[in-house]
Structure 1
Amino acid sequence: MLLRYVGRRLLLMVPVALGVTLLVFFSIHMVPGSPAYTFLGPHATRTAVAAFNQEWGLNRPVPVQYWLFLVRLFHGNLGDSLFYQSSVSSLIASRVPVTLTLLVGGAVLSVIIAVPLAAVAAVHSGKLIDQVIRFTSTAGLGMPSFWIGTTLIILLGLVFPLFPVGGYGTGLWGHADSMFLPCLTIAISIAPTLLRSLRTSLIDALGSDYVAFARAKGLSARSVLYKYGFRNAAISAVSVLGINIGFLVGGTVIIENVFALPGLGQLMLTSILDRDFPIVQGITLIFSVIVILVYLFTDVAYALLDPRVRL
């Protein structure tokens, strides 16, 4: 049943991704400005502009351009970049690891931050420590990611120069060192929502009859918390985490530009400014696939945690 469900979701991914490309393709062609003048300069002659549009097929009707894009896509070809004079696939492939590292690292750090704080708040529900954690998480909900990133750069990059303030670094350690602040920015953006959801679920789980029965059997408070509390509370937390990661896929555009990371988000923004249509279309397609896969993995994890759920 699980494999059948995954197969159906993967098939549904195709029309959803194509729908996203359709929307973005026609939207970007409505943006004022010509790729020819962006590439050739504002003083380009009409002859040069016409030759550029002829070379790249930009003189054709927009529906025809979209059809040609689909034909290339079904052959595994995302086209060539107008600005970089290189294949879109190679440009995206070189930057996907940065964006995926940012998303995975941010998700892991958010769990590391939220889980212990949620456990402390749930165990001491209604006490001072619980009130402090709840207030802090509520304040964190109103912080935009670019403000969090800028604050971390000032505090941990300039005032206390512990981490690089930009770039991707070189080597494994250099990458990890450079990615810590961006990942922490994502973690701080996700952690408040995850913490509040997990705290509420833990309080409900710890107040249930089966937990009272476990305590009556003489199990320690730690065993009850980890074996019964977290296992049941994790169901809702996984859903919240998956939704927020999917939402932050688009947010990587801001975070990568704040920290000057050579990922898909930075390439996306520069390509929009350069009117580099093929790159914008390719990255949008990749982003939509990542979001769909995140939601798919979330549903599968939900079903594995709770066997009562039938996919």
Structure 2
Amino acid sequence: MEAGIKYLVLAGSSSAFLLFGIALVYADLGTMDFARIAHLLAIRQDPNLTLLLPGVAMIITGIGFKLALVPFHMWTQDVYQGAPAPVTAFVATVSKGGMFALLLRYFNQSGANRFTSVLLVSMFAGNLLALYQNNVKRILAYSSIGHMGYLLVAFEVGGLMGADAVVFYLVAYFVMTLCAFAVVTVLSEQHRDADQLEDYRGLFWRRPILALVFTAMLLSLAGIPLTAGFLGKFYIVAAGAAVGAWALLLILVVTSVIGLFYYLRIVVVLYQQLAGSDRNHQPVPRRAPAATLALAALTVVLVWLGVYPALWIKVIQTAISTLL
């Protein structure tokens, strides 16, 4: 109930910020066409930004809430924990993906992407706060805040290379997040999600394949080589290095090292030996055919993205050329 009310109130507030910001931009420029905005800003002689700057700031505030970027992130961990795992997976992927698609078009065509620099603190805040969590869903919540910060690095770079890096990382993030919450769903009982670290203790000795899938996903989220997460970060670093954004790349590397700790913490729990008395208290994964098929498909895509990304990159470049 708390998670539902918090999400309802903050979602409504973020929409209000977004719409009021759109109204201010329209009042100043008389259009909301992305390319037209860029043209008007380029030829504008009047230095008065009384309406435009607050409008852009309010748009970014609304977007920040929807993407759970710092300092608009406080709903994330409670909503992730309170919602059922499949619903959490939807909130963590589909809604954020749609918003980033909007960002790519709006800020690249209107030239306003430099206003988002303040939100890059998400990389530090998300990873540092995740260190103190013992709930897997809350760990993934704070992890998602950090990953949104990584995406903003490529977003700040701009251009086609930055857009390619954003979309590739989004695809990898979707696969990793969906796979993570699929494992949580499979382990969950009818009246309770398996979201405590204790629920995963010794999983390898009970369901080795499920533990190996979860391990691969966690290592990918951490950015270990030969995984989709590593290639996603590699493309972001390449895009940043191409324009000399060394400060942003340094933050990305440092925060990725911080994130490695809490991911490996879960991995260690997966492979711990269980005493005989403890085994009776561990949840037994459900064997639903649909869940098994979904996990298998996500695992194949995860490995494919990490080992042979060429096909996906071609598809992404084609999509970007039409999106922008």
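Read the figures in this text as sums done on the coordinates, not as results from a lab. Note that the structure is predicted; figures quoted are calculated from it, not measured. Cβ atoms are built from the backbone, for glycine too; each structure is taken alone.
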**Message:** Quick check: 17.4 is what I get for mean count of other Cβ atoms within 10 Å over residues 76-83, calculated from one of 1, 2. Which structure matches?
**Reply:** 1
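Out of 1, 2, which structure matches 2.5 when distance in nm of label points 7 Å out along Cα→Cβ at positions 36 and 84 is calculated? Kindly include the intermediate steps, with their values, before the conclusion.
Working: 1: 2.5; 2: 4.4.
Derived from 1, not from the others.
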**Message:** Tell me which structure, out of 1, 2, gives 18 once relative contact order in percent (Cα under 8 Å, 6 or more apart) is calculated.
**Reply:** 2
**Prompt:** Suppose you compute distance in nm of label points 7 Å out along Cα→Cβ at positions 28 and 260 for every structure in 1, 2: which one lands on 4.3?
**Reply:** 2
**Message:** Matching task: 4.1 is the computed value of distance in nm of label points 7 Å out along Cα→Cβ at positions 20 and 220. Pick the structure from 1, 2.
**Reply:** 2
**Asked** Of structures 1, 2, which gives 22.4 when mean count of other Cβ atoms within 10 Å over residues 60-67 is computed from the coordinates?
**Response** 2
**Item:** Answer label among 1, 2 for the case where Rg and Dmax of the Cα atoms in Å, calculated from the coordinates, equals 20.6, 77
**Value:** 2
